[in-house]
Structure I
Amino acid sequence: MSQATHPGWRIHTACHEFVVTKYYMLLLVGPSTSSSPTNAHGVGGPLWIWIGDNAAEFGPLALSFPPTLNSPTPLATTTQLLGFAANDPGHQISARLAKRYRRPVYVSYNISAQANSELVLFLEKSLIAELRQIV
């Protein structure tokens, strides 16, 4: 929806409606550590993503790093910085995005409604559509 640029960072906001509720996204795209889109290790600048509803809270926060180029397993390394990973859809979203975009990804998933698979899938697809515009 809207995008602003700050020295080295790009900021993008979006709003998507699922059933009758609006969900909001704030995406920050950090600068790469070199002049190319990815650095010598094949990793781009960080993504910081907030997903929330009208409650506008900041709760769980997950951080994922993409697999290294020589990794025997193509899994992202993920940790939960705030909250509990077992109940946080943002934990899985950050891991998938880190692997897909080859950059560190922070995800704060703040939906007050009980997480259901249809809502999480809708929000992840909406998020990827937004990221295609800016990454």
Structure II
Amino acid sequence: MTEIPKPLVQANQLVLAILSGSAVLFQVPEFIALAFLLTLLPVYFGPKANVIFKLARPFVMHKIPNAETEHVKLQRFNLTLAAFMLGLSLLTLFIFGHWFGYVFAGMVTIAAVTALSGFCVGCVVYFRWNQMKYRMKKKSV
């Protein structure tokens, strides 16, 4: 699978926004842990291990045949960023017990809501990252 239908990606973003947003709003670290687990599985095992895709597929099946798609590499990069931020959130909350842990979860919420609105922050970061790698490679040659 090299392309993922956009409705599945949006379902993933919606679940991340709801989990991380409600974790921040109600200050429930278990929601962050659940979101972290749900993002970590597809990062390590690929889109076939994405629980949210499996649960959302029956609800968006009618939209999938003629939907736009997103590349697997981009989706994995975005999920890696989300997992990293959620991991930092969990670490901060459980080691220090400090409210600052919710800031990292809030960043995931903002990124997911922004992506649902049409602007993908992770895509910009991905583009800039690849641009920087290209420039570094070009300098070393």
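Given 17 as the derived value for percent of Cα pairs over 27 Å apart, which of the supplied structures I, II does it correspond to? Kindly include the intermediate steps, with their values, before the conclusion.
Numbers: I: 17; II: 24.
That value comes from structure I.
Out of I, II, which structure matches 1.36 when Cα Rg over 2.2 N^0.38 Å, for residues 27-74 alone is calculated? The partial results should precede the final answer.
Details: I: 1.50; II: 1.36.
Attributed to the structure labelled II.
One of I, II was used to compute relative contact order in percent (Cα under 8 Å, 6 or more apart), and the answer was 22. Which one was it?
Answer by label: I.
Out of I, II, which structure matches -25000 when helix-only ellipticity at 222 nm (-39500 (n - 2.57) for each DSSP H run of 4 or more, over all residues; to 500) is calculated? Walk me through the intermediate numbers first.
Values: I: -7500; II: -25000.
So the calculation was done on II.
Only the coordinates and a few stated rules stand behind these numbers; no lab work does. Note that the structure is predicted; figures quoted are calculated from it, not measured.
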